[in-house]
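*Asks:* Several structures are given next for inspection.
No lab work stands behind these numbers, since they all come straight from the coordinates. Treat the numbers as computed from the prediction; the structure is a model and nothing was measured. Cβ atoms are built from the backbone, for glycine too; each structure is taken alone.
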Structure 1
Amino acid sequence: MFKTQAESLEFLKGFLPSLDETPQDREVVLCVPFTDLNVLSKSLHGTRVQLGAQNIHWEESGAYTGEISGPMLQEIGMRYVIVGHSERRQYFGETDYTVNLRLKAAQRFGLTPILCVGETKQQRDALETESLIISQLEKDLVGIDQENLVIAYEPIWAIGTGDTCETKEANRVIGLIRSQLSNPDVPIQYGGSVKPNNIDEIMAQSEIDGVLVGGASLEAASFARLVNYQ
């Protein structure tokens, strides 16, 4: 929940020039608050930056105050949507059941969902990381087309805490996620205190295809450094 429309446009001014040096095979997606989507959709037209929303409801319309539907996102040219982010699960009652419904809705309306999975500190300390993530994937991916999917591994204990998951451990867990999929080519990202000082090491890992960035994406120069990792 960051950036007004004016602040978003200001961010773009600082960020877009940095894409001149970004290799063509890298995909850049901004997933912004709902109020910023329309203005950014217009401003990013013709650039290589794709746009995504931060959530989607499972119904096409209805009495769901505060929610956003697939057709609403489709109409303004969305390509991606985050589903099951740890903050949605932690603060807003998201369950694997509702995550699955949202994933289905995203695909039904032509969006590529970015599914977030990951464990809390308590679960990791109890050695439940593997069983929890396997369980999340089993429930979340029922009836989901794995040809139109991105997955992000978010160790919840490493988000905004400065406590980064060791890159080799992140790589191991992402390998575990990949082993559970019917399509091994699903892009799998790492998310959790990704910063300019650790991006090169993260992206050097064999299983990690990209990053889901939080706080470090809020400042143009910082995000540009991540996009242009070495």
Structure 2
Amino acid sequence: MNIKGSYGQYCPLAMSAEFLCQRWTMLILREIIFGSSTFNDIARGVPRMSRTLLSNRLKELVKVGVIDRHERKTGGRIEYKFTKAGEALKPVVFSMGEWGQQWLQSKPSLENIDVNLLMWDIRRNTNPLPQLPDPFIVHIFLTDVPDKKADHWLVYENGEVDLCHIDTGFDVNVTIEVSIQKLTEIWMGWVNFDKAIKDRTMIIEGPNQYTSIARDWLGQSTVAHLAKNAPELQINY
């Protein structure tokens, strides 16, 4: 891996920062860590990044040896996979996320929430429990976003979860009604799941056998468990 630094320092930290601290780079790495391997899937995790810039960043990641670009023999689909150098970056990415969860204030991030990113994050971290019917369908209605972005369906089927934005006549098992800010706070562990249900800031309706274990099948962010340990005084940014 060859990085030509502009800091003018031989320090490995300076060389790492030259590459890793480019805008969007760490988020692209996050998407690949969570299983996105195609251009379109990676793009869904960085919805505010232009597709041209994403293409350029992926080329840079390939060039420096962090990811490999593979073309499937059948279908010609392009996939991106970590090299050994990329695999070694996983703890770096997780550590940055954990530090942010513990030490940065959450309020600024709630001022302009991206609906598509939140739902995509929920889809990839939710839990298809074996005791759920197959298929199991959850309708999430966001009460405070434009109509075209208010309705989302999680489809648990064959041990996997799909995300749909168009109603194709689903036979819904459970309905969740909540504001996008409250859902974000619950998902990130900043608001207690059971408390949100009790005070009806999140309304879950359906058979008790499913609603009683909603916290288990809906899941939470991979860093939600750190929220309980967050200090009272966090860094403003």
Structure 3
Amino acid sequence: MAFITAKDLTLGYDAQVVAHDLNFAVGKGDYLCIVGENGSGKSTLMKTLLGLKDPLGGKICFGDGLKATDIGYLPQQTVVQKDFPASVKEIVLSGCQSRCGLRPFYKKEEKDLAMENMERMGIMELENRCYRELSGGQQQRVLLARALCAAKEVLLLDEPVAGLDPIVTEQMYDLIEKLNNEGITILMISHDIGAALRYANKILHLGDSVFFGTKAEYLESESGKSFLARQKGGEH
């Protein structure tokens, strides 16, 4: 059974529908990129998958023992988040909160997990640094380590390279690809259609038309051809 299955899903706020008739499935080890124009419902879908919003219609089913609380989430950064006055270690460790339940302290295994994920992201030497003093790329590595502490097997990434320079962007994509190769299932919102087609094995396109399928199928679809043409036109 797939980790996540959407059946006739309708998304929106109150009575305002932003996306409807979504049907897709995400299996273990998939790398799904969610693309589409601004306002097409990409971030709303993320919030619905995380259980932060209820769907207006249809349903989301979790399989293989996965729960919404088992999903690691890397949101888009805000100005307030970038200026957060905590140490790197404190922020990464906070990703273990869902594992604590009502317990008001972290156990050794949770502290070990935070250290393991800092090592995994190459930020051990930053553990005592103040988060707001870091570069944009370093901050994203910290937040990715935090998300990994929350994740069992699935990561949701909302524009993880937004605002990063080209070199750091490639480094972040390489990190995400490495995690996927290690068995972490990735769902990533991206405006970078080139990266989507380079890294993902499946594409979910939201907008006037909805598409879900493989990269090859997307390139042959009307949704894919139209979106790629608009993206190419916007570069000039």
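*Asks:* Tell me which structure, out of 1, 2, 3, gives 0.2 once distance in nm of label points 7 Å out along Cα→Cβ at positions 178 and 202 is calculated.
*Replies:* Value 0.2 for distance in nm of label points 7 Å out along Cα→Cβ at positions 178 and 202 corresponds to 2 out of 1, 2, 3.
*Asks:* Once FRET efficiency 1/(1 + (r/R0)^6) of positions 74 and 154 (r between Cβ atoms, R0 = 30 Å, to 0.05) is calculated for all of 1, 2, 3, which comes out largest?
*Replies:* Values: 1: 0.70; 2: 0.50; 3: 1.00.
When FRET efficiency 1/(1 + (r/R0)^6) of positions 74 and 154 (r between Cβ atoms, R0 = 30 Å, to 0.05) is computed for each of 1, 2, 3, structure 3 gives the biggest number.
*Asks:* Also, quick follow-up: Where is percent of Cα pairs over 15 Å apart, for residues 98-137 alone largest, in which of 1, 2, 3? Intermediate results must be reported in sequence, preceding the final value.
*Replies:* On the way: 1: 50; 2: 64; 3: 53.
For this comparison of percent of Cα pairs over 15 Å apart, for residues 98-137 alone, the top structure is 2.
*Asks:* Going by distance in nm of label points 7 Å out along Cα→Cβ at positions 26 and 170, which of structures 1, 2, 3 comes out largest? Before the final figure, lay out the partial values.
*Replies:* Working: 1: 1.5; 2: 3.3; 3: 2.8.
For this comparison of distance in nm of label points 7 Å out along Cα→Cβ at positions 26 and 170, the top structure is 2.
*Asks:* Here is a further query. Given structures 1, 2, 3, which gives the highest value for Cα Rg over 2.2 N^0.38 Å?
*Replies:* Values: 1: 0.97; 2: 1.12; 3: 1.02.
Comparing 1, 2, 3, the top value of Cα Rg over 2.2 N^0.38 Å belongs to 2.
*Asks:* Moving on. For volume of the Cα convex hull per residue in Å³, for residues 42-113 alone, which of 1, 2, 3 scores largest?
*Replies:* Values: 1: 99; 2: 120; 3: 136.
Result for volume of the Cα convex hull per residue in Å³, for residues 42-113 alone over 1, 2, 3: largest is 3.
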